[in-house]
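Structures for review follow.
Derivation of every value follows stated rules applied to the coordinates shown; laboratory data play no part. Here the structure is a predicted model, which means the values were calculated and not measured. Cβ atoms are built from the backbone, for glycine too; each structure is taken alone.
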Structure 1
C-alpha cells in the first residue's frame, strides 16, 4: 500500500535527520516506528484510563456502602507534622 503524507517543515526535517543519522534507511521506516510507538502509547493511555475508571467505580461503591468519612485537613496536617517531628528527633 502506498500512502502520501504531508508533514509540516519541522516534522519533515526531523524525519530527514533520523534518516541522515543512519538509524533508519528511509522516511517510511521512521514513520512506521513512530506509528508503532504511538500505538504503544495509546495502549498505555487506555490501560491508565481503565484503571482510573476502576478506581472511580470503587470509590462510588465505597460511598454507597458507607465506607468513607469526611477528611479533616487540620487533623491530617497535625499527624504529618507530629510524624515529621518524631523523625527529626530520632
Structure 2
C-alpha cells in the first residue's frame, strides 16, 4: 500500500473527498515528522510509537573493495509496533 492507496481507503471509509483525505494524511505525516525532528515521540495507542534513536559512529567495510570506512554517528527514525498491531499481524487466517 502506498500513499495514494491509503488516500483512497480514507475516502471510502470516511466518506470524504479525495482532497480532504490527502490533506488529512499529509497533515498527519508532517505532524509526526515535525515532532521527530524536535527529538520527540509520537504514540498512537494500540498502533505503535515513532521515536528518534541515536546511532553511534562505527567502522564499516566497502563491499566491493573490502576497505574499512568510517560511518558517522547520526539520528534515525524508529517505529515500535503496539500490542494491538502485533496481535493483528500475528493472527492466523
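Out of 1, 2, choose the structure whose coordinates give helix-only ellipticity at 222 nm (-39500 (n - 2.57) for each DSSP H run of 4 or more, over all residues; to 500) equal to -26000 when calculated. That value comes from structure 1.
The value 1.3 for distance in nm of label points 7 Å out along Cα→Cβ at positions 9 and 81 was derived from one model only; which of 1, 2 is it? For distance in nm of label points 7 Å out along Cα→Cβ at positions 9 and 81, the value 1.3 is produced by structure 2.
Across the set 1, 2, distance in nm of label points 7 Å out along Cα→Cβ at positions 25 and 65 reaches its highest value in structure 1.
Taking mean projected area of the Cα convex hull in nm² as the criterion, the top-ranked structure out of 1, 2 is 1, with the highest value.
If you rank structures 1, 2 by mean count of other Cβ atoms within 10 Å over residues 1-8, which sits at the top with the largest value? Mind showing how you got there, number by number?
Values: 1: 6.5; 2: 11.1.
Comparing 1, 2 by mean count of other Cβ atoms within 10 Å over residues 1-8, the maximum is at 2.
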